[in-house]
Structure 1
Amino acid sequence: MTKPKTDPDDTGGLIKVSPLYPNDDILRVFGEIAFLSFYSDLYGEWSARSIAKSFEPPVYLKQFTVYRAKNVPRGIVTWAMLDKKTEKKHIAGKGLDEFDEWRSGNQLWIMDIMAPWGHGGEIIENIKSTIQEDSVKTLRIHKDQKKILEWHRAPNTTKWKIRSQAID
């Protein structure tokens with residue numbers, strides 16, 4: 001019996017670029033993330049491994065946008081589409097370890113916004129003006145307070161409202 005022929009380029013639906021052998025575009029984005037983290041009060045304190053854990057999945061899954069001025073990065077946003085189980089894991093602070101978790105459901109979550117020069121508000125307004133979803137959530141941790149912020153709107157409208165839910 002002969003073995004069926006397989007295409008060596010067939011990745012079975014996985015990403016074509018290996019994390020161990022990134023292409024030039026991926027390396028550029030990681031360089032931009034490093035550049036932004038150099039100037040970020042929060043991310044500048046993170047280890048390289050922590051930054052990789054938070055940013056590698058959305059970069060490979062193309063779930064990010066880098067904001068630039070004169071072709072220089074000024075901010076980045078990453079997002080995930082979470083199911084209820086993965087939402088609970090994220091809220092509990094356990095991290096998303098598998099790439100599949102970043103695309104596990106239908107609820108849009110902003111995972112990270114890094115804007116060292118204060119462009120966070122502009123990034124949020126850009127997100128709200130460009131997304132199709134009617135709800136977007138993010139986890140906000142500030143001075144040992146953790147809460148879920150949710151921007152929501154009625155279908156086919158542009159007026160957003162915000163809800164805040166404290167987490168124990």
Structure 2
Amino acid sequence: MGNTRAWPVLRTTDLAAALSVAERLLSTAAWYEPSDCYLDAWARNDDDLRRLADTFPGAQVTSYGTDGIGLPASVHLGVDTFVQVRGALRAWADITRGYVLWHNLKWPSVPELGLGEEYKYAELQIACNSHDIHCEEWAAEHTVFIHARPGDDGRAAWLAAQVGARVVGPPEFGW
């Protein structure tokens with residue numbers, strides 16, 4: 001078992017642009033399961049927690065405060081369609097930092113780079129209001145990340161080029 005590497009391929013203040021790039025990247029996948037997608041957001045105060053939970057009453061809340069009680073709290077929502085992703089991410093991005101992760105997909109082979117299809121390390125992510133995959137630091141921009149096998153810099157660049165994007169920073173250690 002290993003960890004992915006996550007290459008940022010777009011940083012923008014326009015959430016619609018980030019969603020568009022993600023949707024186009026998903027269309028380049030050899031396949032993906034739309035229902036294997038979830039959103040996570042962090043509530044660091046009571047108002048954020050209330051607003052996140054009120055937006056989607058079915059969301060799961062996990063507290064990380066003292067003895068598992070209180071703040072901060074993670075709000076987790078499973079989604080089945082890109083339309084649901086778009087609505088949830090827009091709502092949550094107005095409240096706090098968070099991300100959406102598609103994790104059951106397969107990147108296509110890239111014969112010219114000597115790369116076969118990739119399933120184990122293939123993921124796609126949008127980090128809202130953050131430049132890092134864990135959304136630890138607030139930023140005015142949203143970041144689209146391509147997750148792939150460590151060392152597959154060429155795959156990330158190739159995938160980004162397929163949708164008119166490019167790698168815009170060094171990779172992070174992924175999940």
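Quick note: the coordinates plus some simple rules give every number you see, no bench work behind them. If you're wondering where the values come from, they're calculated on a predicted model, not measured in any experiment. Cβ atoms are built from the backbone, for glycine too; each structure is taken alone.
Of structures 1, 2, the largest value of mean count of other Cβ atoms within 10 Å over residues 63-70 belongs to 1. If you line up 1, 2 by relative contact order in percent (Cα under 8 Å, 6 or more apart), the top spot, with the largest value, goes to 2. Hey, Kirkwood radius over Cα pairs in Å derived from one of 1, 2 reads 16.3; which structure? The read-out was computed on structure 2.
If you rank structures 1, 2 by Kirkwood radius over Cα pairs in Å, for residues 31-126 alone, which sits at the top with the largest value? Evaluating Kirkwood radius over Cα pairs in Å, for residues 31-126 alone on every structure, the highest lands on 2.
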